[in-house]
Structure I
Amino acid sequence: MSAEDNGASNNTLHPDGTAPETGRIVIKYGGNAMQDQAVKRLVVEDIVYMKKTGLEPVVVHGGGPAVSEQMEKEGVEPEFVHGQRKTDEETLEIAEKVLSGKVNKELVRLVNEMGEKAVGISGKDGRMIRAHKLEKEIESGDTVKMVDLGRVGEVYEVDTTLIESLLDEDFIPIISPICTGEDDNDFNVNADMLAGEVASNIDADSLVYLTNVNGIREREDDPDSRIKSLQAEEAASLIGTVVQGGMIPKVESAVKAVNAGVDTVRIIDGTAAHSLKKSFEGNRDVGTVIYSTDEGERA
């Protein structure tokens, strides 16, 4: 049955074009998709559009390039391991200043300017996101070693009270990934992973990752090798081979979110004009869709 046949809206992330009339959509926005101010306005326009069509968008943002830029200004050299930033106390202080103090409020301002109501929060507010130190294993040849990422956290508890309250009052929550630690010190949580945890805990219908490539590619440098759709287990099998670098946490969290009940996850190019809106209009040429093995084969 088509979306028109069952009365549902065509605004959808489902790869077969069907969707409920309303739904919760978690959008992870960050990286290079945030660098161009004109593109940023287009993304926010799409988020506002989603809200006006009856959907409930929740935005989780990163801002790694902005953090790296500020670190360079302050003479601190960024260090990345397995696609994630290594964060000492000095880096954490810079990250919070940039993410919660600058990037977050810029997004709030843009949403408000466009006629919707946004509230900027971080994982620390209301002790919403609790995290402990991330223990990261990476393979090196035939061995596996532990890597210390410093004040990088892994979510172990999500209290959705604040998010639910904001949604109930018709606000768009915009969440920075600085979170409270189990040791009462703060952690920087990878925004890709945080978006997946938020989506799973608020029973989101869809999760969208805005990045600077057109989806998962069989060949990293070839846009025409985009993989249109994958079952969760297929996506997981590509980690470390086809899926490399900064795409790893996106796919890891996508698989976890789908297995936790999120219907679909889409990885799309946030630098392309109105790609977010197009993905809700059933455009199958936008991004890679990851879905549950229980939903059958997708075109």
Structure II
Amino acid sequence: MEVLRPDDAPSFLRLAGPLLERDEARNQLPLGIAGTLSEHPDTYDLVWFWVVVHQGAPVAAALRTEPYNLVLADPSSRSALDALLEAIIQDDAALPGVVGNLPHIGTAASILSTATRRESEIALAQGVYELTAVREVPRVPGTARAATPEDRELLIAWLTAFSYEALPQPDHDLARLEQTLDTRFSSEGAGFWLWEDEGRPVSFSGYSGPTPTGIRIGPVYTPPPHRRRGYATSLVAEQSRWLLERGHSSCFLFTDLSNPTSNSIYAAIGYRRVCESMEYRFRDA
């Protein structure tokens, strides 16, 4: 097996594409991150790519954008995963954590933490969902609209609240908040929607990370005073329908498995759980 280290996202997708596209739903995160980097190569200051090739075909792949965790694609075999992790340990032993799907993510986290003499702990357990058709959901008061740069201050406030409420390490995202908004407002494959009731925004939902045939929904956030009224359900349903009508075959999203409300909401819209994903964080023993 040979480990390749592509210089940029287009090269990574060209080499790893046949592996990642076998199951876009399970590999939506590396596909989506690489897709965004192909359109906006200056999004991150430092990016690593790895692709393991065997007999001319990709068998394992991963990427990392500083300062975030390593993102693993589904490998073809344990031997391919071992070759990939050996290269990652050699190149990036200080990586803060790793994200990937069951069943291989636990093995990967154990190997990485042992090799770097650190302990690993689960920071977040998520469900990985796919939707190909939107179910009818009860209509609630209000309408959806695309967010514009005039909504910037509102989005900053709500994204900040979402980060502190839902993310295990919010500081990374908050430090890049302005850049994230600039990237989404300037991208064809990313943006935000708002649900408004009587002209007042009450919920938002983002989309980004296009894959060859799909796109990822998120983040989704409703401020506490407006929850349990169906706003997020209606918004995500309408946004998902719009994205499918634009030509995407699937919409993807991640949910926190500890939040039964969000998991039931998305299932009602038509999202189907395809696997579970774990985020492991490393710390000094």
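Bear in mind that the values in this text are calculations on the coordinates, not laboratory data. In this text the structure is predicted, and so the values were computed from the model without any measurement. Cβ atoms are built from the backbone, for glycine too; each structure is taken alone.
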Given a computed value of -11500 for helix-only ellipticity at 222 nm (-39500 (n - 2.57) for each DSSP H run of 4 or more, over all residues; to 500), which structure among I, II does it belong to?
II
From the coordinates of one of I, II, mean count of other Cβ atoms within 10 Å over residues 70-77 came out at 22.1; that one is structure II
Highest-scoring structure on Kirkwood radius over Cα pairs in Å, for residues 78-149 alone (candidates I, II) is II
Mean count of other Cβ atoms within 10 Å over residues 118-125 gets 21.5 when computed on, of labels I, II, structure I
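Quick one: Kirkwood radius over Cα pairs in Å, for residues 142-181 alone came out at 13.3 when computed from one of I, II, so which one is it?
It must be structure I, since only it matches.
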